[in-house]
Each structure stands twice: as structure tokens, then as C-alpha cells.
Structure I
Amino acid sequence: MTGTLPLFPLGTVLFPGLVLPLHIFEERWRTLVRNLMELPDGTPREFGVVAIERGLEVMPPPHDGVATSEVVVHEVGCVAQLRKITELPDGRFDIVTVGQRRFRITGFVPSPHPYPVVGVEWLPEPAADENAEGLAPRVLSAFREYLGVLRGGPDDQLPEDPVVLSHLVAASASLTVGDRQALLSAPDPATRLRQELKLLARETALLREVRAVPAQLAQLGPTPAMN
């Protein structure tokens with residue numbers, strides 16, 4: 001199945017079920033939020049989040065009233081559904097979104113809006129099979145070990161569901177955007193979990209080898225919230 005979505009390029013990767021708060025200050029994105037707010041009740045207020053492969057997160061203004069993209073984005077992204085909107089006195093917004101289904105961009109669509117609009121095809125979300133069920137306990141154990149080295153103790157509230165676990169590990173481990181993008185693009189939970197076993201082993205070994213946590217890791221907040 002196919003459709004169209006407003007597109008919000010970001011320097012991060014959104015996963016299904018994960019919460020993504022955003023501070024909206026650029027005028028084009030304020031327009032997007034206002035347009036979503038004006039949709040009839042019961043209509044999903046959604047836009048696509050896709051990671052930037054090359055370019056700036058703050059996009060240049062449109063030419064002749066037509067949105068143009070000066071960034072190169074990855075093909076696979078995730079729908080963000082608006083759950084909370086707080087409008088500030090100066091017209092900015094603080095919003096809270098939750099990741100929904102994945103999509104692949106098929107092309108940019110001409111639009112009168114100041115933000116990009118793309119055609120998308122919806123990617124299937126396979127349920128966990130026997131392989132995923134077998135991998136999940138190993139990934140959970142590896143993730144607990146990783147958190148123990150990173151933070152000095154494991155997180156006691158980790159999901160056991162293979163699909164949910166695969167998304168949480170991908171979003172909360174200290175990985176590059178490229179690593180996260182590969183995990184988002186994985187065709188099924190078992191493939192994602194298998195990749196995460198290798199990544200967690202790499203990251204845990206690195207932390208132990210250097211015997212110090214880089215500043216960006218030390219500043220990591222709590223485990224990202226699940227929907």
C-alpha cells in the first residue's frame with residue numbers, strides 16, 4: 001500500500017512505539033503543526049520522520065513558495081503521531097509524538113506547503129517468529145550487561161516481547177545514526193535482534209576497553225519511554 005506524508009527530516013531515527021518530544025521553532029514546521037491541529041477530530045495527526053544522511057537539520061527557506069530539500073535523507077523512516085501539543089506565547093510549539101509504522105520514501109511530491117511532502121510505501125511489520133523468540137532472551141541479557149557497564153547497573157523494567165525489545169534497544173543504545181538506520185530498515189524482528197547482538201557486544205567491549213564513558217554517553221538520560 002502507498003500514501004503521502006509530510007516529511008520532517010531529523011538528525012535521529014524514530015522507532016515504532018518510542019516517544020519523541022520535539023521543540024518546534026522554524027516557521028515551516030510551525031505551519032505543519034498548525035495544519036495537523038486543523039484536521040477533523042478522529043483524523044490521525046501524523047507526519048513522517050526520516051534521518052538525515054547528509055546536510056543540515058535546519059532547512060533553508062523555500063523558493064517561490066514551494067518546499068525544496070537541501071538535505072539527503074535515508075529512504076526508510078517512521079510515522080510520528082502527535083499525542084500532545086503545547087503552544088507557546090511566541091508561536092513555537094512543544095510537541096510529543098509516538099512512533100507508529102515504518103515507510104519507504106518513493107519520491108518527493110509537489111506541494112504548496114513550506115515543508116516537504118513525500119510519497120511512501122508502507123513496510124510490513126512481521127510478528128516475531130521462532131527465531132526472534134529464541135534471540136530475544138540473549139539480546140535482553142546482552143542489553144542488561146551493556147547497561148550495567150554504561151550506567152553502573154541494569155534497568156529492571158525492560159520488555160521481553162521480541163518486537164518491542166528490538167525497537168527499544170535500537171533507540172536507546174549509544175549507536176551511530178547509520179547503525180540505527182540499519183536496524184530500522186531490518187526486514188523482520190529476528191534480523192534486527194541478530195544485528196543488535198553484534199552491536200551490543202561491540203559497544204560493551206569498547207566501554208570496558210577504554211574504561212571510561214565518553215561525555216555523550218555519560219549524559220544519556222533514562223531509557224526512552226515506550227508508548
Structure II
Amino acid sequence: MYIVVDLSIRRVKLASLEELGFQEAVIVEVVVSTVDDEGRPNAAPMGVTLEGGWLILRPYRSTRTYRDMASTKRALLNVVDDPELFVLTALKDGEAPRWIFGEGCPPRLKGAKAYVEVSVEREESLSDDRAKLYCKPIRVEARAGAKAYCRAKAAVIEATVHATRVKVYALRGLREEAEWLMRLIEHYVALVKRVAPGTSYEALISEVEAWAKKWLREAYLTK
């Protein structure tokens with residue numbers, strides 16, 4: 001079952017992908033809504049990148065999202081910043097999200113800050129079980145201040161917090177704890193390089209990593 005919400009209550013404006021935070025080769029996280037041939041809705045979180053004007057999705061062929069998009073050639077990218085919506089659509093199969101149904105497009109997810117309607121124009125194979133879908137933006141609508149979520153932003157902040165603790169632990173001689181935090185920082189560095197290569201996020205986290213390594217070296221030299 002699903003809940004229908006009147007489309008007329010939305011107050012949105014037309015927007016550009018750039019205004020929403022989409023950048024070339026940067027992965028942002030959205031919730032993709034689709035329908036099957038019988039009109040039944042589905043929602044699933046997914047990373048999407050902007051490449052040469054195309055919005056690129058890489059779904060696994062075994063998923064409902066891929067089957068719907070391959071069949072109907074349409075999808076809606078819901079830009080959300082509410083963690084509950086990610087958890088609901090990713091993990092809670094028995095709980096239906098609140099849908100906003102309109103004419104001629106997949107349903108919108110209630111609570112999303114922006115919507116990007118796309119058509120599937122081309123498909124390539126990444127592997128036996130994964131496809132690369134080239135999607136053309138048809139319409140972009142957004143509430144004021146809406147931004148697509150990029151994991152790199154949180155990763156830089158988390159790495160910075162860990163780096164300050166590396167310094168404290170190293171100076172106290174807590175080598176095992178400091179090195180454990182360094183491994184976490186290295187995890188975030190790898191994440192940022194994967195989801196936001198060549199961006200200010202990568203420059204920032206490289207700086208954070210350098211400071212943490214410097215403090216670790218200096219602490220050991222004084223022992």
C-alpha cells in the first residue's frame with residue numbers, strides 16, 4: 001500500500017542541476033523513484049554523477065530500480081537530506097513512503113527538497129550484473145536552499161575531528177589509539193577521492209591527513 005498526497009500543495013521553483021550541487025564526476029546521493037509497467041511505485045537510494053550533461057546511474061541488474069528504468073525509460077531523482085528517508089527507502093521494505101503522484105512522471109517522495117525528472121537514453125554494461133544508465137534531465141524543481149547530499153562533506157568533517165584526537169593521543173603516548181584514528185582518516189581520504197575527485201573536498205581532506213601524520217611523527221620523535 002502507499003499514501004497519495006495532493007500534488008497541488010507543493011511550493012517549488014524551477015532550478016538547475018548546478019544550483020542543486022551536481023558537479024562533473026562527483027557522486028551525490030539521491031532517492032530514485034520509479035514505477036513498473038503496472039504503475040506500482042518503488043524508491044531506492046542511489047549515487048548519481050554528472051558527466052558531460054548526462055546524469056549517470058549505475059544500478060545492479062537484479063534490482064527493482066533497474067528493471068523499472070529499463071522498462072519504462074523514466075525515473076525521478078529525489079534530493080533529500082533527511083536520514084530517515086534514506087533508511088526507510090533502503091532498508092524498511094515493509095514500510096511504504098509517502099508519495100506525491102502527478103501526471104506523466106514517476107511519483108515524487110514526500111519530504112524531498114528537490115526533484116529531477118529524467119529519461120533513460122542509453123545503457124552500457126559495466127559488468128555482468130551492473131549497468132550504466134545515461135539519463136537526460138527533463139525537469140528540475142527545488143525548494144529554496146535544496147542541495148544534493150555528497151558524502152565527501154561529512155567525510156571531511158569526520159576526518160578533521162579524528163585528526164584533533166590523533167594529536168592528543170599521540171602526545172599522551174597512546175600509540176595504538178592514535179594509529180587506529182589514522183586508519184579511520186585514511187578510510188575517509190579514500191572515500192573522498194572516490195566520490196569527489198579533484199574538488200575542494202579532496203584538497204581539504206588531504207590537508208587534514210597531512211596534519212594528522214605530522215602530529216603523529218612529531219609525537220613519536222619526542223618519545
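Summary table
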item	result
If distance in nm of label points 7 Å out along Cα→Cβ at positions 101 and 189 is computed and equals 5.2, the structure in I, II	II
Comparison of I, II by percent of Cα pairs over 27 Å apart - largest value held by	II
Label whose coordinates, when volume of the Cα convex hull per residue in Å³, for residues 45-148 alone is calculated, return 179 (choices I, II)	I
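The numbers here are math on the coordinates, done by the rules we state, and not lab data. Since the structure is predicted, the reported quantities are computational estimates derived from the model, not experimental observations. Cβ atoms are built from the backbone, for glycine too; each structure is taken alone.
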